[in-house]
1. Using the calculated result 25.9 for mean count of other Cβ atoms within 10 Å over residues 37-44, pick out the matching structure from P, Q.
2. So semi-axes √(5λ) of the Cα gyration tensor in Å, computed for just one structure, reads 37, 21, 14; which one of P, Q is that?
3. Consider the structures P, Q: one of them gives 27.0 for mean count of other Cβ atoms within 10 Å over residues 29-36 as calculated from the coordinates. Say which.
4. Quick check for you: by FRET efficiency 1/(1 + (r/R0)^6) of positions 125 and 165 (r between Cβ atoms, R0 = 25 Å, to 0.05), which of P, Q is greatest?
5. Which of P, Q yields -21000 for helix-only ellipticity at 222 nm (-39500 (n - 2.57) for each DSSP H run of 4 or more, over all residues; to 500), as computed?
6. To test your reading of the models, identify which of P, Q gives 2.0 for distance in nm of label points 7 Å out along Cα→Cβ at positions 101 and 133 when calculated.
7. Name the one structure among P, Q that relative contact order in percent (Cα under 8 Å, 6 or more apart) of 23 was derived from.
Structure P
Amino acid sequence: MPESTIELPGPAATVEEFLALRDRLATTPQGGAAMFVLALEAYARDEALGLACLTTLIEHKQLGDGPGGFRGKAPSRAAQQALRDRIGAKPWLARSYLQGTSPATGYAAPPSPWRVAVREQPGDVAADRAKVFVHCTGADSPRPLHLVKNEQGIWKANNWSSLEVGCRPPVAKSDEI
């Protein structure tokens, strides 16, 4: 099973910075998965920024018209509620997908560059659809993420529910959100 480690420069400060990185990295399923983790981390730190970043990485069929996302589009109300309930309530969950974090340190963000480990299974990646597995430092097995490639060649999530599932709670309280 091929495994990749994708390097990210660290937290996204603006949606424009995020988009520039997305356009470089999300040209592969593994890069799309790493960018989705970065968007989740942005959401855990700053709901407005994170929602904009996530909107740019979710398949267009799962977006609707609405405020709070990006360019007049936003995830469904149900998706936004799930994000609030799962990531917003447990911000450390998003950082559990960054290599170098652990429950013992409260999933404190590691030094930059950040690394996301992604595994693909033979047969789970096609020309325009992929299922990859993102390693979680607070779980015993990686979590599946389903992606589709859009017309611009960017891999976007269309099923990420397993990345919102809990993991081991932090032992130490992190000062970071």
Structure Q
Amino acid sequence: MKKIIRFIFAAAAVVLLANVCVKTIYAKFPLKYEEYIEKYATEYGLDKYMICGVIYAESCFDNKAHSGLARGLMQLTDATADWVSGKLRIDYDYDMAEEPEINIKMGCYYLSCLIDKYSNEETALAAYNAGMGNVSKWLEDARYSADGKTLFDIPYGETKRYVKRVKVFTYIYKQLYAKRRLK
């Protein structure tokens, strides 16, 4: 009887510990602004979990995040925001960078343009981080691209780490949230 009671307590402790770990993981990787992510990822033909990965890498879902050069959830620079708002015909002012819906819409549009331009998600993510000018130069350089279309190496360490981080965060968000529909 004592063995059964010990087993029950041990099993209960394992279940409790597992529950705490799961809650900790979900707390570490929050999912906010689901309706906007779902809406604009779908509208622009993007993987919604990749958008979650980009947002987590850029701002950890903090809509007031500022890096010095970029702002908002998807960390758009003022120049990028000007270009995108012109394309989308949004009467944009810089205070709108912190508005989740506007920032996600503009970030998704921009990322979709980069994917269209480069026909490769990793190359597009590199351009999202380092800029189209840099990526276009790298694609013309045999040290970084064999075919002028994809990068086999990224010379900026920050950008190389960024692309890897977004891919890892995309995978994590897919594993955590794919079994339930994003709202």
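1. Going label by label, the one that fits is P.
2. Q
3. Details: P: 27.0; Q: 16.2.
Computing mean count of other Cβ atoms within 10 Å over residues 29-36 on every structure in P, Q gives 27.0 only for P.
4. Comparing P, Q by FRET efficiency 1/(1 + (r/R0)^6) of positions 125 and 165 (r between Cβ atoms, R0 = 25 Å, to 0.05), the maximum is at Q.
5. Label of the originating structure: Q.
6. P
7. Details: P: 26; Q: 23.
Going through each structure in turn, the value belongs to Q.
Bear in mind these aren't lab numbers, they're just calculated from the coordinates by the rules spelled out. Just so it is clear, the model here is predicted, and its values are computed rather than measured. Cβ atoms are built from the backbone, for glycine too; each structure is taken alone.
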